[in-house]
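Chemist: As structure tokens, here come the structures.
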Structure I
Amino acid sequence: MERDTPFEPYGDFIADCPARLAVDLFAHAWLPVVVFALKDGPMRPGALRQSIGGVSQKVLTQTLRRMEHWGLVRRHRYAEAPPRVEYELTAAGQDLLVPIRALGEWAFRHADMVLAAASDQASAQNRAG
């Protein structure tokens, strides 16, 4: 049985509520994907982009900078020629793997039903329109 977690003293989802922060993190489409891609350890941006697929260099860079700003990844720059950069998850970033895996399990159980419902809805709109 699920239980609600009280969000005192913040109240439910007001601006400074920690739960709202978590929802805001997941609102960035690529953030959970990047976290999951970094689950096994540090990666260079090129290898990270290749492992993810479908993300532009610009969007990946923006996502990594946002994650670094929020303390979810650590950027390591090596003084080599040419310079080498790697990103790795911090402890907070590693902890995000728990809800990401839970969301993945939910998607595995319910994706077919959700996609079928969306398809049925689109078909109904096409017939009506």
Structure II
Amino acid sequence: MGRLVHFEIHVDDMERAKKFYGEVFGWTFEDWSSYAGVPYFGALTGDANEQGINGALMQRHGDSPQPGQALNGYACTMGVGDYDSTEAKIIHNGGKVALPKYALPGMAWQGYYTDTEGNIFGIHQPDKNAK
């Protein structure tokens, strides 16, 4: 089986990215640069006993994504308990709306954002009453 077990977010400014993901989602970071040989910070995204995976922020080696450019890679989506308050944190911390909140009828609220590094990610709040 090819189950997803780790993710990497490529960033231009490591401290800015750590601040963004730490403030918005409460992630913490460990310096794993000595293992990787490049600036590389493990992203601890939640309690190990909860569903989900951990990943890393990695120094970008090339040009940043340009606004309006087609996605080249994967979009990670974070589960949240309160869509609207999470969106407010995203905007307050320098993120931008890429695709506004919409209903997945009878299932959830979903939307996509651009982080401070130009990367697209989603947020998802389960809600059986979404319509």
Structure III
Amino acid sequence: MQEQHLYEYAIIRVVPRVEREEFINVGVVICHWKRNFLGCKIHLNTQKLLMLDPQADVEMIALNLASFEKICQGSTTGGNIAAMDLASRFRWLTAVRSSIIQTSRPHAGHADDLEKMLERLFEENVV
């Protein structure tokens, strides 16, 4: 039997008109410090987005989500934040902000396979 890992995760949201506070879930970010695991899975449903805001800048939102992924991966093209340690990147990604890309508050859970849990959380909360 594999060891259960305590992880944290947050749901990634797009809030096209922040003043209205309406959002669609577009992804999940999951973190486990001891296993040095920080992963995310993102899918922008443009049809849903445009239902909330027909004037939404889909291209700009997609670019911001790509930056979110680069930071999560620690990519050299992800800027200064992507160069931070894993825990700092997770905290930065999940910080409360009033912008088009937001996350839920972090939640905790246990899993023996973090990749499978990321996929499950994505299926349950995004698609």
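Each value in this text was obtained by applying a stated rule to the coordinates, not by laboratory testing. All of these numbers come straight from a predicted model, not from anything done at the bench.
Chemist: Given -5500 as the derived value for helix-only ellipticity at 222 nm (-39500 (n - 2.57) for each DSSP H run of 4 or more, over all residues; to 500), which of the supplied structures I, II, III does it correspond to?
Modeler: Only structure II yields this read-out.
Chemist: Further question: When relative contact order in percent (Cα under 8 Å, 6 or more apart) is calculated, the result is 23; to which of the structures I, II, III does this value belong?
Modeler: Corresponding structure: II.
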